[in-house]
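The following blocks contain the structures, represented as structure tokens.
Read-outs: derived from the displayed coordinates by stated rules, not from any lab. Quantities reported herein were computed from a predicted structural model and do not represent experimental measurements. Cβ atoms are built from the backbone, for glycine too; each structure is taken alone.
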Structure I
Amino acid sequence: MEPQAVEKIVIVGGGTAGWMTASALSKVLGPRVNIRLIESEEIGTVGVGEATIPQINIFNSILGIDENDFVAKTNGTFKLGIEFVNWHRQGERYMHAFGGIGRNLGFVPFHHYWMRQNLSGKETSLWEYSAATKSAYANRFDRLERLGASPLPGPTWAFQFDAGLYARYLRGYSEYHGVRRTEGKVRSVELDGLSGFIQSVTLESGEVVSGDLFVDCSGFRGLLIEGALGTGYEDWSNFLPCDRALAVPCESVSPLTPYTRATARHAGWQWRIPLQHRIGNGHVYCSAFTSDEEAERVLMSNLDGKPLADPRPLKFVTGRRKKLWNKNCIAVGLASGFMEPLESTSIHLIQSAVSRLITLFPTKACDTVLSDEYNQQAIEEYALIRDFLILHYHANARTDSPFWLHCQNMAIPDSLSHKIELFRKTGRIERRANDLFAEPSWLQVLIGQGIRPESYHALARDLSDEDLDGFLGNVSTIIAKAVDQMPSHEDFIARNCRAPAA
């Protein structure tokens, strides 16, 4: 029998997850598939995911979105990386900048040459060789393919934007491409008695909405994936103990920084995300080491400007569903799991889920070969991101707080222990196929968190001492000259993508 093609997709939940899913599916699948999104204005979205990583450029490119229009309509700014303050020790800071570090020579990554020079006693900062870091700290930004006439690439960027405006922007895009939105709440979910597949959802209005494929974007509730299908949840709070957050916007201040900041506090950390019209702030913390009242005091006493609302609380358990695709239901966004926003991965995980769904798009039968492959890839991606986040907490040298001492002494996954030990002994960084973060990302956090290699790649010895100094010095000079010629971040936005109301 000829496999039956999926004809009707039902997305339950809006927000960033729902509308990213709807926009991508409507663009790729076209009019041959009926896509319906159900959401209720009465149910709020979490909306803390205002910072992104560079992979969002791929998503926007697939949709054919004009970058200047997108930034202006979401009150957006450009993001060159994340600054980490007080994570290794009090008073220390480092940048996890996007893009590469220096320039590789043949098969040898650049950082091995930098390590060789440092181990010889000529210490320089790793970030001296990062165009994104130098641009970020100078509050400058430009879209450059290359730095001058050199082979060095220009800075890599992502965005900081208003998540609510982004969802609205994608809603307009989706509806233009044929997605039908229905206002309402889901009252019940009906399953097929034989297959266990979801047949339909019934709204409070009484309307029954049937579908062939269901996408659960209902947030932490997991209305379909958990409420109807009882998929189960894998709890990672033993590795990532923070379980609460407070979010609050405040007035903007100058300069308009092209980076996000994560500042370690006594029982967690505080984010700062500058947009054109306000600054997004939040405090992620562990309730076992501080009270809600103290967490709010810490947040509100460390704002750059006047608060624009009362702090909004959020409770969570870091982890993921045991299956992210179960029967004919795929969980996307918070319905699939939660990774705290330390490295701005929330929106990427939505993008990744939708991309993976398109690659493995099923027929009505939803063959388990496809869902098993989807789950294997997604579970590995989640675990690798988890390990990257744990590294920030575990590799600290703070002695001022029970929370940070707990993080130093907690057990960590064997996969992360191996990666740390490999880097400590040899300077090499192991990267798996589904690892979101490339070598430069791991490198910056490992070095920033105080893990210093004891040796370097043997082939890095092939340069003479004089050629090594010249090579490193040339990279630093090229970056410095290019950054000096860039416009300020604020001026770039004013000329290209200023928000109408900003």
Structure II
Amino acid sequence: MVGQERADVRHVAIVGGGTAGWMAASALARAFARGDRCAIRITLVESDAIGTVGVGEATLPPIRRFIQTVGLPEDDFIQSTAATAKLGISFKDWTRPGSDYFHGFGDYGPLVSGQSWRQYLFRLKAAGRIDSLAPWSVPMVMARAGRFAPPVDDPRSALSHFSYAYQFDAGLFARRLRTLAESLGVTRREGRVRAVEREATRGFVRALHMEDGGVVNADLFIDCSGFRGLLIEQEMKAGYEDWTRWLPCDRAVALPSGSAGEPEPFTTSRARHAGWQWRIPLQHRVGNGYVYCSDHIDDDDALDDLLDQIEGPPLAEPNRIRFVAGRRREVWKGNVVSLGLAAGFVEPLESTSINLIQTGIGRLLELFPGPDFDPSLAREYNRRSALEIERIRDFIILHYHLAQRDGPFWTRCRSTPPPDTLMDKIELFRARGEIALLEDESFREDSWAAVFTGLEAWPRQATPLACLDDLNAVERQAKTFAALIERAVGSLPAHSRHFNGYSG
């Protein structure tokens, strides 16, 4: 082939540190480890003069698999990141002031006669015999009681039907991953990129020219430069698909505060008149933030609203963030793969940012390019990446579309027709309580059911197969299950006790 520009991928350059950059560096270094060395060179370029967006993260259960995969012991992770357990998210005031529902990481009980237990609960709800799914959600009952222990292995136990994630300091996480990555042979290059050199034939990135005069050459470049997309957008012109019409929030202000008591094992999302506020309790502080639409509130009022809600003293200056919800049209273009904010952004309502980084890394390892950078690999990577973030987009839109709050912002969200893929889900659930999962879904059926029912969208009827048994017998069984869960949770230790000895 002309040009002699084809070579094995022997050197990977990661542009940008933070959570995305150091997750990529540690995961690639571990995957390519052979004995006491790494089979490829990995260089991470970052500048201490450039800040990161990370403000204290909540995550999804797969984060536990990532920690294990990169070889970070759980106790090390908990201590080094000030982590707490996360059993789910408490949604306050989303239907009306004073309302509260919980999206827990778990199912609602076993299969009964081949049907999911939630179908029997839908039948009881239609008959007016229950008000919510809450008593059958193990993580919800645990969260409300402030108790925590990892799931047990016995499938007969009520304490086996849930999962959990972590809440942790993103800055501390990146710092710990840096130490891990460097121990695996990753080289950190301090400094800013001054210019990008491209190949003449294919337009691939050839090298990064640094402000200090140095040059970083590589075969594959991973863009973790945040919203600006230094390589994927500024150089490769991948394009961006704007989702503002469905997700009009375009700004956030974040502010850590001192702890005001024992940390709870869940994140809180509280609806406000122009968006929503988060609260993430860590071991050493609380992460707070307000995600809002600048069409409906100005920046100073948003900050004032946030300050009115925090419980402890502020620990830093407010971090103001501007964003446009959407995705990069090509997250892999040429020899550049983007991760994190460089690839796209869906607001953190369901804590999906780190999970998207994690799945992006896993997809890259699965489709890692060979010497010819076969374009079919990039096409498949882009196809699956687009599907994944679009499924998350739909899940987030669901919260706004079904919310019953008053006010111009909420009326705008409710009156905007959702994407067809989401509308189909809504109609099917309202008809029969079924949830048709599509390819590359991040959230399973019970997560969708938690949000649907929490926002008071119940099916008109359960499946006929759940209606064959006597209704009184179903109600008795439901009460028995709920009582078993209460007793099992009551035997667990307090959440704070599980983390005693981990704080540094």
Structure III
Amino acid sequence: MNYLLGIDIGTSGTKTALFDTAGGVMASAVLEYPMQQPENGWAEQNPEDWWNAAREGIRRVLKTSGVDPQEIRGIGLSGQMHSLVLLDENNDVLRPAILWCDGRTAAECEEIHARVGRDRLIELTANPALTGFTAGKILWVRKHEPELYAKCRHILLPKDYIRLKLTGAYATEVSDASGMGLLDVPHRCWSDEVLEKLEIDKNLLAKVYESPEVTGRITDEASADTGLAAGTIVVGGAGDNAAAAVGTGVVTEGKAFATIGTSGVVFAHTDELSIDPKGRVHTFCCAVPGAWHVMGVTLAAGASLQWFRNNFCADIIADAEKRGVDPYDLMNHMAERVPEGAKRLLFLPYLMGERTPHLDPDCRGAFIGLSAIHTRAEMIRAIMEGVTYSLRDCAEILHEMGVTNREIVACGGGGTSPLWRQMLADVLDCEVSTVASREGPALGAALLAGVGAGLYESVPAACAAVIRTSAPQQPDAAAGKRYDAVYEVYRSLYPALRDSYAALAKL
């Protein structure tokens, strides 16, 4: 038998899953870890937490499945994008990783635009400088922690740190590297011009591969740590959204998906390079060699509902535990009883600032229209609707660029909710299906490993062999009209509050 392992290093935890070549799950494990916020708008994690979770996850999967490690033909890696890992000459971590949702680098982004030129940067990297991207984080550390930066010998992304621990190789791949703000996205290599203008030593960066390419093999030390067979190949893998695209079959022209995970994404595959000159959405290399994807990102999608659950739903959590159900299921049932529009209550999901379409690290979340008639049920519904409106903001720009179609696949934790999927269908006015597998990026990473191991001819061929989708949920025209009216109010709120957000940020 042949098996494939996928490891997804997420923000809240690492998922490790073992698959057969038909996509069947032999075993999976999720280990969680904390995120630190030392200041408002900052977000950090300890990379050793990722490694401990990956190592333990591999052990558990091997034990649970009973699979002979020699039968695992390849390993694929996925992970949160943009987060900065700095290593010294001994590969020791120099400081906590600065995460993708960290908004401290507004001044550094302005510096990048001044050094490179905003339009020229978009020509080279397909994107403007954003606070979430890695380039600004590098400049921030160099400016604020110069003694530490002087010790830096390697700059890696989260999944690539796990690759180093498994294989000893300093490697990345095009989809994840696209989100650093340093990659020449049209030509799929590091941009010498950007690196020179930002005075970043190219030798600090890892070698760039395509996603299905073999980047290294499991070392004897990693074999002893994890139970994997020494010599097992590890392929490039992909950033979380690019891996999710593979895991949902969005790997050919005209296909798209929407993710409601910690962040929210509307993602469309394109065989032709397409760049928004205003920089409102991201154009990255995708996990299919020679192709790209365009995506809009909202930073706090599922994170908004998680924030509300953690802070205001202790009784719901306790009740769910007694009943042996997920607290989100109970919250969904509460929201189902509230009509579209949440009784004129709106929520702006800007808890971590926002990317698409505002590119504003200073904006913050808000309930608008709150009155004495509203209960937690309306607030939960408003959060779900607000996140959906933010995804429509993303989809509207992709429509302008001509890279979406009338059917999308919903994934992520929120994508498992029939209510949230119906909201997406109604608000985006399109059919919304979901995939049979719930493994998402971990499955996508495993399929990339299968291509690298020669088990599938190509990434599209791997998806055709494995991915199955449900019958789509159809948009409700009447509900869509009601949402349209609320969405117009939603769109007016950010411009009205922008100056207030900026003033608050200066206090």
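What the table below lists for this structure:
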quantity	calculated
Comparison of I, II, III by mean count of other Cβ atoms within 10 Å over residues 254-261 - largest value held by	III
Read-out distance in nm of label points 7 Å out along Cα→Cβ at positions 14 and 78, computed value 1.6, structure in I, II, III	III
Read-out FRET efficiency 1/(1 + (r/R0)^6) of positions 142 and 286 (r between Cβ atoms, R0 = 30 Å, to 0.05), computed value 0.50, structure in I, II, III	III
Structure with the greatest value (metric distance in nm of label points 7 Å out along Cα→Cβ at positions 190 and 446, set I, II, III)	I
At a computed 17.2 (mean count of other Cβ atoms within 10 Å over residues 174-181), which of I, II, III	I
